Structure I
């Protein structure tokens, strides 16, 4: 299978991947031999590329240096995902396997692998942040029903969203103190620089490139680089923005300790429609903050209880049957935990 840009499509080529319409429906299925009529339809959809049957643009399997680089990147991604912080009882292994399988596939592309290497060489945090954000974007995308080539495009865009950082001076990126307004303006250029880098790569779709350009845009228009708002922000960039923020807030950095999953979700839910698509917030939080019925929980005041019910459909507001107070005495009371309200009493652990 190989990728062909729109201007290079010819009659007689055979589709290896479906061509999707603007609403995600399949317009042309895999296995179709293209005619001039099909090519005109692809042009009407403004599809930038298609996948056809034939030799792919992969690196030579006998290229030992490229193979070693691929193995190093995937190993580093394994290690980064081991540090991912998610809510208790979230099934991550299946998603983790799919995420790493896609990363392995991406690293086989001779045009893409150098971008991963450049990010890894830039600094460890940048690469780890890329992989963790990628994980949460994939998790959210799958929950939204995104699949096939569209899911690959989302994953690649989320993974390379910060590739523009490789153009920023190391002195600025590794500065131990607060950045000056001038330095911050330079850092903000990474969105447009990343978009330019990805747009030049024939193996990367416009949807993926938009993740780099728009992942710091906000739903109310307060983001950058263009102050885009609501539907003018690409769906994949909206998902990537959520994943990027969650990954940042739950990671330890030289300047700030990681926030707990609970505190991070409380902040994100409070931001709500101001910064993020409300529907995507609901999907994201329901994936991360799951407290199963019957789970025994310890609250931050050391009291013990059991998840008895939920006060909302997304199960982000568990109703706790408190059986033991902070002094260890038996009690019989009910308490509703509201993640969005960030109450003084919250779930500290689940067993």
Structure II
């Protein structure tokens, strides 16, 4: 994998190995001072993104895959394979990393007054508007053949379709809704409390990671990420774990690698997520959903405990070209993760193929 230095454009420079269109290229888009929906300014904003494939001459073969909570951009790679529906020989695939999540501008990699707990509040709208600048300034105003994501990635996909219906041919939202519904918000309050109750957290001014808080965060979160049936039917064995405790130990280890302030920054983005919470719609939720006039597919997991099928159906009902296609799985929310549960992975890619085929025929 070839990684560009921050601020350098993708391509072959003197002394470098030539990168092919079927390799992931990692680059940074430097946006400078970024005005935010909150009225604050994010100084020296930087958007990290992964790209595979080549933009065609009409600039209409770009597929955007926004990232999910707790996931790096590479977490979306399993959806992209030569010969598959998201074929980099046909499409230019771009994965933009969410602000606050550790790769793009985040509490953990920002210096000065905005470092750590001083990092400003970032909205779903802020992320999408920065991604639009990336497409406008780096990809020549390309039109999206598909915008697709899991969890918070799906929330961003819906926001894209609502804000820019003339730029988006199709939307696929997996285990996502168009806003953070009340019970989802309460679930997040629980994991946030588990993390911030660690005395070592020190209101975000920690000198070393608040390990007890990170482990507690992981254990509470795991109980929500999977369904009751997943544990009752020993689904964890399909992931290579002998017991629930082994699964929880894995979650602890994973979360010890993450920064606490990053987790909380993106959690705030999630809790405040609302497709209509922006200057365009000013809280008019059904109007914002009504702007999704392109083919839109909602794929909730039937056992998801916080992005529920009921909420996904309610959102879809207000979309002129929306369809809600629940996935039967014991895996709860995790069922929709790229490459996680084989049957759901197949269904997700089949939905992507259907949407891309519809676009090719239109």
Structure III
């Protein structure tokens, strides 16, 4: 059963988190994500959860990591400047294999930039912002409905792979209001507990160790230093470091097809749009208006790890067109996985691409 609601995107994000069992939110208000924190502050006490406003974003993500180690599903929400401040501790979360969810409602940057205007300028920061070799998971909603669904999904991905997972949305999706369907329950994939007698960072074939939550009788050393399977620091041994970091990366990259989530329109098309987030809405309208099977669309819901294999589904493609609210960040990623030309259609300043502009771009290649 479902119920219909008319809801803002940021509110839907918070409701999706609550439905997924999130019971800790540590954050600091920042435009255009603040409504998520406000909604969590109202709702958390009613479900037995904890909301805390920290002094800044560094403390916010630290509180989320600590809460996660007690076994609680935990999250925060921010925007570009706050996201930058979180990067060091997000690297710690990767190294310690701490599942958590970070929502980034993107705005124009660099620096303080455009607090009230939309952007997608944090996509590469999400993937590579923390130092060292890391791999993370990120989803990108294109509607209020997906703000609910993909936020809930992010918790399952974080727990399944023991890695920080990001909801990379933007001001347009965060602040728009649409009718959505709220299900009675969402799928919850729990963390796999650590088996008694197993080493806390010894992984099986999938590269993911069981989770030894604090307070449940485990003796676990948790450190951001390079560590062995016991969790003990071993920062000068190249073999230990190579084995650990390779596993942290491969457990995500090796599951690329398993976690891929995308939609394909007109797979036999010659001109193909690739999109994620808000621009996907303009692409959908443009394709509807053109009504031409020579024009296709690959819409990404999971953006990291990038589903490189999906490009090959368009066997007749002569060109890929990629509209983004940045100067071509993900277009560079796509270009590295295909011999078909990838043409960036950038838009910065806070305005979304118009369908007419996208139609004109597509017609130029037909």
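Every number in this text was worked out from the coordinates using simple rules, so none of it is lab data. On a predicted model such as this, the values are computed, not experimentally measured, just so you know. Cβ atoms are built from the backbone, for glycine too; each structure is taken alone.
Values as computed for the structure displayed
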{"read-out": "Parent structure of the calculated result 1.00, given that FRET efficiency 1/(1 + (r/R0)^6) of positions 217 and 257 (r between Cβ atoms, R0 = 30 Å, to 0.05) is the read-out and I, II, III the choices", "value": "II"}
{"read-out": "Structure (I, II, III) behind the derived value 27, 52, 19, 2 of P(r) over Cα pairs in 20 Å bins from 0, in percent", "value": "I"}
{"read-out": "Value 3.6, calculated as distance in nm of label points 7 Å out along Cα→Cβ at positions 193 and 289, assigned to which of I, II, III", "value": "I"}
{"read-out": "Origin of the value 22, 14, 8, where semi-axes √(5λ) of the Cα gyration tensor in Å, for residues 105-168 alone was derived from one of I, II, III", "value": "I"}
{"read-out": "Parent structure of the calculated result 5.2, given that distance in nm of label points 7 Å out along Cα→Cβ at positions 145 and 233 is the read-out and I, II, III the choices", "value": "III"}
